Structure I
Amino acid sequence: MTLILAATPLGNPGDASPRLREAIESAEIIAAEDSRRFHRLCADIGVKFTGRVISFFEGNEEVRSTEILEALSNGKVVLVVSDAGMPTISDPGFRVMRDAIAHNFEVSVIPGPSAVTMAIALAGLPTDRFTFEGFLPRNSGARIAQLEKLRFEERTMVFFEAPHRLVDTLKDALDIFGGQREAAICREMTKRYEETQRGSLSVLNLWALEREILGEITLVIAGAHDGAEEITTDAMVARVREFEAAGMDRKSAIAAVAQEFAIAKRIVYAAVVDANKMST
């Protein structure tokens, strides 16, 4: 009665580990995010399995987790795999692992390929501290709100993104983090058309606008400098006041500072409002 979570290749079948092969061959039940892709993986790595394959994806995770726990209680060995990378990382698996631990079943993890760690290594940005943010919200307002919460995050940030939303996400990130913030777009990692684009958010935004984006995307964005919140806010307010002292109206001054700092006008406006509240 063992639950095994195993990492699978991101794209290149050569990254399959011997332990993954052994687990596939010996598991009595295999919970796969997409059974067709699992069969393709087995064909690519030359592994045969005898275990029963069941679908295990976001839409049926709760029901399947209950079934898996029952199988574990009956002494079965259950292997959980996602389409690529490690189960539970923006993929099904967390619920069943949590519940298996709560029921004192034996659990095991077979490490392997990870889009998160591969992308952060490829990006060339600081790796001593980083945060994985998963997929940003699809809704524009919710996505902007989430990014604003991260505006002064000092750790390198890693995101997953769908190719058709990359342009919108980059534009929002540029508005909130500023055009000079360094970042990297890692596309189709370990696959035939693997590509990494590095540069400022301004440069990457232009790059994405000029082409059709396809494939799996991992976006890495540098964190803010230590103390950036205080420095940036003070600097923005000071520049607005400089423009006002020179005869510019507040609305125009805020617009000018937003352009100068390469951030959204609402951010400058909020900084000025907060500064005025503190001075009264």
Structure II
Amino acid sequence: MVSSSGSPRVDAESDFMRARRHQVLRALAARLTNDTDDVVQSLSFDEVIEALGRRGEHYVGTKVIPLDAIVGSVDKMRDFDRRFRPTSARSRERWERLARASRTGEVIPPIEVYQVGDYYFVQDGHHRVSVARSLGVGLIEARVTAIDTFLRPVGIEARADLELKFWRRLMLERVPFTGEARAVVAVDTPSMYGEIAETVEAWAARTMHAEGAYMDRETMAARWYAEELEPVLQMIEEAGVRGEDERPVEAYVRIACERYRLIREHEWNAEVLEQVKRGKGKKPR
């Protein structure tokens, strides 16, 4: 519950000092626990959209949105932390003016936000969001523009998550997996998405050369999944060479690289897997 002294001016000053104190303490706690800046910094709208890929946008209208769903900003990431507490006293006068207006019941205009899935990013109204959060308000009126993205906007808690999303998007643009294949071809290491794309494209090049026929990228993705990945994953499981915490496709990439390093082979069979399992290459001729 936010206290009141009876003086809106004094209360607004106290509100600002409380918000600044909480921001400083949170930043100090993050430093002491070796948390990265990702944990306390506001997310960048541009970075999120670059990672997910932008397809289009449409204006939703004015609606009431939860303040907890506002996670970032279009252009003021350094001025406010993840919970929109001010990171300096630079705009104190403006902040306190809005706090006084809120406490005296003045009409506050809606903020303007971009909606990306369940996340909201402030385009205009950062101080209004900051004041509302400081006063314990749960909802705020906003004019909303929704952004349609190439990747589903889920699982974005910090900037570190964006790197994985970015590389996954690039991989899916090169190899357009759909349905079950799209879900299966997921890894936890960003750079591995590049390895998957290169592996699929190399497989397609060998296949087209052998068949003397061209395949487009959609066909390449579907055939590689059905003719290469699924059968090999079954062999990997039967051979017991997948790590305990390893995703199936991560095991495929690791073993495929090891196979070629040891025996310079593109074929898959039980003998090849056994050689890889033992870590032995081909005998010199």
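Rg and Dmax of the Cα atoms in Å, for residues 64-223 alone was computed and gave 22.5, 77; which structure, I, II, did it come from? Computing Rg and Dmax of the Cα atoms in Å, for residues 64-223 alone on every structure in I, II gives 22.5, 77 only for II.
Among the shown structures I, II, from which was the value 26.2, 93 of Rg and Dmax of the Cα atoms in Å calculated?
Details: I: 23.5, 79; II: 26.2, 93.
Answer for the origin of the read-out: II.
-1.33 is what came out when log10 I(q)/I(0) by the Debye sum over Cα atoms at q = 0.31 Å⁻¹, for residues 32-87 alone was calculated for one structure; which of I, II is it?
Working: I: -1.33; II: -1.20.
Here the read-out was taken from I.
Read-outs: derived from the displayed coordinates by stated rules, not from any lab. What you see is a predicted model; the values in this text were computed from it and never measured.
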